[in-house]
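Just so it is clear, none of the values below were taken in a lab; they were calculated from the coordinates. In this text the structure is predicted, and so the values were computed from the model without any measurement. Cβ atoms are built from the backbone, for glycine too; each structure is taken alone.
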Structure 1
Amino acid sequence: MKPSRWLSGAGVLSVGLLAAACSPGGSAGTESPSAQCTATVPAGKVTLKMVSTPESGAAVKAIIAAFQVKYPNITINYQDTNYDDYNKSLNLSLASDQAPDIALLNSVGTTVKDKLVASLAGCEKAYSWDKVYPSTQLAQWRLGANGSTLGSGDLYAAPAGFSIVGVYYNKDKAAKLGVTPPKTLDEFEAAMDKAKTAGELPLQLGNSEGHASFAVQLLGQSADGADKAANWTFGQPGATFDTAGNRSAAGQVADWAKKGYLPAGANGVDLQGAVDKFTKGEGLFFIDGNWDAAKIGDRLGANAGFFAFPGAKATAIGTSVAYAISAKSPNQSAAAAFLDFLHSPQASAEEFKAGFMPADPSAATPAPGTVMADIVAAWSRVNADNGLVGFNNNATATMNDTLTAGTQELVGGRTDAAGFVAAVQKDWSKTHGS
């Protein structure tokens with residue numbers, strides 16, 4: 001995605017329910033159906049089915065409860081599935097006779113090409129979402145007429161909270177080692193070396209789902225610059241993963257594994273397993289997103305810290321938690337009302353409580369000295385440097401699998417930087433062209 005301006009961009013407005021209808025839209029070429037919704041909430045009893053992942057679960061359950069208080073005639077039946085299984089089964093779920101009305105989109109993937117989610121072009125106009133959100137926050141959920149390039153065209157999902165991937169650290173361990181949040185990559189690696197020498201694990205990692213790709217991306221985009229990195233994640237013509245920054249990044253992660261900076265057996269541990277290990281004191285640093293801030297903060301308390309990945313300019317990986325309306329939903333007006341509720345003060349407060357940056361910036365009021373205070377400071381710095389880039393995993397419908405396999409081989413010493421970079425770019429070129 002192109003860099004977001006969440007804190008420095010346009011303010012979030014409070015938009016009431018409008019009486020206008022959502023008009024047909026759809027980008028030429030994608031021919032995805034448009035949500036036949038009105039911005040007038042249905043008066044009769046409606047039941048909606050909603051699917052998501054546990055990472056978003058705590059916030060969305062509370063948001064659903066608040067929405068149902070405001071609209072007691074609408075019942076939302078919620079179900080979540082672990083991240084990996086969710087992404088693999090979402091298209092089948094949306095295509096089935098029991099398709100959900102509302103679904104979390106971790107990426108657009110092929111949902112639009114397969115006509116599984118509805119265009120929200122008319123709903124965006126009716127609810128004035130273009131005035132509610134800065135344009136860059138909607139761009140990542142717009143799809144061009146070719147069906148693969150992000151950043152322009154119809155809108156297919158509405159944002160709730162926003163994520164940022166940076167570096168958690170154990171403040172107690174850092175203090176004992178004489179380490180402060182590093183400002184450069186050299187300082188970061190020096191801190192890891194100091195931890196290794198002292199018998200501490202330098203960097204916690206769970207890579208059974210490919211989360212070493214976070215480290216590769218942060219290293220690569222820090223070297224290449226956010227704009228260049230974002231062009232690739234958005235599928236812009238002529239972009240390539242074969243850059244000096246990404247080649248160096250892949251080599252560095254492989255080198256960290258060889259030096260013992262990463263835990264043995266990381267390829268057999270998932271992200272939540274790594275969170276559990278980190279919060280039990282295993283690791284000085286841990287690269288992860290703010291979706292785990294509540295758990296890490298609760299368990300480590302005052303010892304939990306967070307900083308943006310070190311570099312001359314602050315860069316981070318981030319996107320919005322966003323929800324789409326199923327093309328098969330018979331209750332699209334009610335579903336659209338829930339999507340509009342996602343930027344309400346109540347919803348924003350719950351998103352922030354769960355560790356996400358809220359759609360309404362005024363809800364970001366952390367207690368001083370907490371990990372959330374560190375995250376808000378990092379988010380502010382990244383946005384000031386225009387350094388937020390979408391997840392590499394979302395560059396194509398199959399990229400998550402490619403990065404999972406590639407990083408496991410990289411960490412396991414079964415491929416080198418050149419092989420990793422070539423495999424990633426090959427996947428990208430199948431979707432976006434060479």
Structure 2
Amino acid sequence: MSAVLLSTAALSANATAETEHHCEGLDRIHVPGAGLQQISCHDDMTTSALAGTPYTDSTDWASLAAAGTQNPTGVPGTQIDGYFPDSSHLNTTHGWNHDAQFVIRLPDHWNGGLVVTGAPGVRKQYSLDTLISDWVLARGYAFASTDKGNSGQNFYTDGTRPGDAIAEWNRRTTELTLAAKRVVAQAYGRAPGRTYMTGISNGGYLTRWQLENHPELYDGGVDWEGALWTAKGPNLFTYLPTAVAYQAGRAGHDDMIAAGFTPGTEFLWPYHETVYWGLTQKVYRAEFDPSYDPGCPGASAGSTTAEILAPCASDASYDYAARPRSVHRAVDGVSLTGRIGRPMITLHGSLDALLPIATDSDVYARMIADRHRSRLHRYYTIEGGTHVDGLYNAYPDRLRPILPCYRSAFEALTDWVEHRAAPPASGTVPKPASGDLINSCALR
């Protein structure tokens with residue numbers, strides 16, 4: 001039985017009578033299967049009000065949005081924080097030191113829908129508060145997010161077999177979706193009429209996997225640059241070792257382009273050398289192929305920032321195709337097929353230097369077509385978009401944020417699902433020469 005902590009301390013003195021009434025019924029909310037839940041009522045659940053409180057974590061969503069992004073405010077409702085039973089302890093949020101943490105938000109003015117997501121990268125449950133939660137709450141959707149069951153640079157230490165940690169991501173997303181549907185029914189007296197799955201990067205991967213494997217739980221999804229896993233490739237291991245070799249001076253520019261990195265992204269390479277390539281290769285390689293170099297990263301990716309971000313020298317020579325069949329089977333256990341069962345919109349930036357578009361969403365769109373599911377899919381290449389919108393601040397003349405295009409895509413998806421209004425045809429969304437690139441985007 002789950003432990004329940006009930007709090008109305010977050011309710012301001014000038015809260016509306018409607019919100020006060022809403023708080024009176026919180027004792028009927030019980031997250032199915034939760035090991036602990038903490039319920040609180042707020043006169044504003046957006047990050048503008050929650051920043052600096054225990055109800056969000058600004059370090060979790062820092063750097064993901066472009067400066068100047070306009071987010072809605074003033075959304076009253078109920079928040080449930082908690083965790084599902086788990087044996088790992090990588091997530092230290094709330095001092096719980098317990099993985100499988102989640103957040104569920106229920107707006108007072110509900111539109112009948114539910115949006116489910118999972119953390120990008122190796123972040124935690126609050127990481128999409130500014131990119132997704134604020135915006136969907138303001139439109140009346142209930143919102144649920146998971147830390148995926150493990151987080152941080154040492155996520156690969158979770159599980160007993162190669163691939164277990166990532167397989168748990170999918171299981172935890174399914175678990176939260178089922179629980180959130182029940183919570184919505186408890187709170188509003190009826191189940192959600194529509195449920196949408198969405199996410200960015202690893203959250204985009206979750207979206208793809210859920211719509212392939214559990215389409216019965218959702219009505220559609222928006223996949224923002226989801227990571228692609230296929231046992232035969234492409235996957236991270238078919239191009240990131242080249243980037244690590246380039247970083248070490250053992251590969252050249254032509255090798256990078258041949259590996260799949262997009263010409264024109266070279267100005268982003270120094271940043272990715274410092275922050276992404278080495279770390280990403282070593283921790284995911286440790287997840288799927290721990291015997292390759294047991295001493296690096298070993299039981300930890302590092303204790304200092306420099307150690308964490310540093311690549312393993314051995315990864316410059318990593319040859320995924322030559323690795324044992326057991327490694328390929330581990331990757332196969334979390335691989336995608338393209339067999340989506342619900343409408344989905346994919347967005348990917350043309351200048352993504354972490355998940356190159358040629359080795360990721362271009363391939364996944366073809367996989368969907370090969371499964372004869374293109375009627376359920378729209379795919380938009382965002383000209384000038386890169387993996388993290390926060391980089392726009394450093395290169396406003398070369399990049400554009402993807403977030404406004406994501407919001408347009410989400411609206412297009414809901415029109416598609418609920419009103420049978422077909423979205424624009426797949427293609428490239430050009431970067432406008434003028435206008436507010438941070439807050440507007442037309443898919444047509």
* Asked: One of 1, 2 was used to calculate distance in nm of label points 7 Å out along Cα→Cβ at positions 78 and 230, giving 3.1; which?
  -> 1
* **Structure responsible for -12500, with helix-only ellipticity at 222 nm (-39500 (n - 2.57) for each DSSP H run of 4 or more, over all residues; to 500) calculated and labels 1, 2 on offer** => 1
* Structure fact -> relative contact order in percent (Cα under 8 Å, 6 or more apart) gets 13 when computed on, of labels 1, 2, structure 2
* To do: Please state which of the structures 1, 2 yields 154 when volume of the Cα convex hull per residue in Å³, for residues 110-269 alone is computed from it.
  => 1
